[in-house]
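Taken together, the values in this text are just the output of simple stated rules run on the coordinates, not laboratory data. Quantities reported herein were computed from a predicted structural model and do not represent experimental measurements. Cβ atoms are built from the backbone, for glycine too; each structure is taken alone.
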Structure 1
Amino acid sequence: MKLNLPKIYPITDVRISKLSHAAQVARLVDGGVTFIQLREKNASPKDFYESVKAVLELSRPRNVKIIINDRVDIALALKVDGVHLGQGDLPPEHARKILGERAIIGFSTHNLEQAAAAARLPIDYLAIGPVFATQTKENPAAAVGIEGVKKVREIVGDFPLVAIGGITSKNFREVLAAGADSAAIISDLLADADKISLKLQNLLR
């Protein structure tokens, strides 16, 4: 069954928000989201495991889907809803074997060739980016721009597509109009942590 992506795809970031993953998720859920990726590049596996566990205690009673970045092992151990994998992570076909058919698997792509190849993999959605210049990744790939999003949409047909990288409350509608099903917003959403819920409510209107 085709994955129905939300218009806004929030991704947690402890450094930007200065909040724990659980505290970010609480505010995101209060803002109305039902689908969140936990991204953690700095904590130890044990600490991230504990963070995910705390998040699931919040999210499960409220039917919020939790996707975790990179860590197939933690996704399996805690039975989270799915994983988001990058080009250098465990290949999606192996993640699928480990996590099973019901897990949601997303996969990052950075150009047209990668996107075309990804649409043939056992994944539920692909992400293209960065769309615009971004500060949340070290050594990001070259920005693909709005035109890049349009071209990826043409190549992958109706395959579920997330746009990521430099997307804000000011430009996300342009990204959706270019063909993305969902816009991943990080810095613009998390930078002022006290306003996360309010910003989301405004975006989702």
Structure 2
Amino acid sequence: MKLTALKPGVHNPNRVNVFLDDTFAFSLDLTQVVDFHLKLGEELSETTVAKLRHASEYGKLYARTLEWVLSRPRSIQETRDRMLKKRFEKGYAYTDEDIAQVISSLEQKGYLNDAKFAQLYAENRNLRKGISRRRLEQELRQKGVAPDLIAATLEASPRDETSEIRKIITKKHAKLPPDKLLAYLLRQGFPYDLCKSLIAETESLELPET
């Protein structure tokens, strides 16, 4: 097959549309075009065309994943799961090895870092509403963060159970009676004795003067 044209992508100027025998075949990143030393008029073997098609799929996978990762902090497991899900839903041709390579590349470039992700997550999750240490630990575990990283993150976090409970009491005590407020806090993963103490403290402060 002869390489007959290389045209800029219509929607993405960083991609190049490749035409073989005057027919569109696939698109490549600009860097991939350079890396493969593509030249107009050259004859390409079936093996080379197969490699180029695979490179095309990998390039699109990397670009989509990078855009997703940059939209907000993501864990490594979240990112891997999304690529697997999209492959299943869309029938994409990339392989498990491609997924591993994208993950590795994003880690090396600092776009994926579970330690930083865990820190940011612990700092910002329900910052105004309040969240228990147990719930934070559970959510980080669900996102695939390693147990040692979770422990280190929560140990270094300035958030404490007393402050988090008080945030919730401030928002909920006017709407819920003490028993239901206690039940709600317990469902959020806070310790019983501390919840009971802080609710009692709040209730006593609200008693009218005699």
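Here is how the numbers come out for the structure above:
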item	result
Highest-scoring label, criterion being mean count of other Cβ atoms within 10 Å over residues 20-27, among 1, 2	1
Relative contact order in percent (Cα under 8 Å, 6 or more apart) derived as 13 - corresponding label from 1, 2	2
Entry that produces 21.2 once Kirkwood radius over Cα pairs in Å is calculated, selected from 1, 2	2
Entry that produces 12.4 once mean count of other Cβ atoms within 10 Å over residues 156-163 is calculated, selected from 1, 2	2
Which of 1, 2 yields 0.70 [FRET efficiency 1/(1 + (r/R0)^6) of positions 36 and 68 (r between Cβ atoms, R0 = 30 Å, to 0.05), calculated]	2
Among 1, 2, which structure scores highest (criterion: mean count of other Cβ atoms within 10 Å over residues 4-11)	1
Distance in nm of label points 7 Å out along Cα→Cβ at positions 60 and 180 - structure with the largest value, from 1, 2	2
Of the structures 1, 2, the one that -11000 was derived from, the read-out being helix-only ellipticity at 222 nm (-39500 (n - 2.57) for each DSSP H run of 4 or more, over all residues; to 500)	1
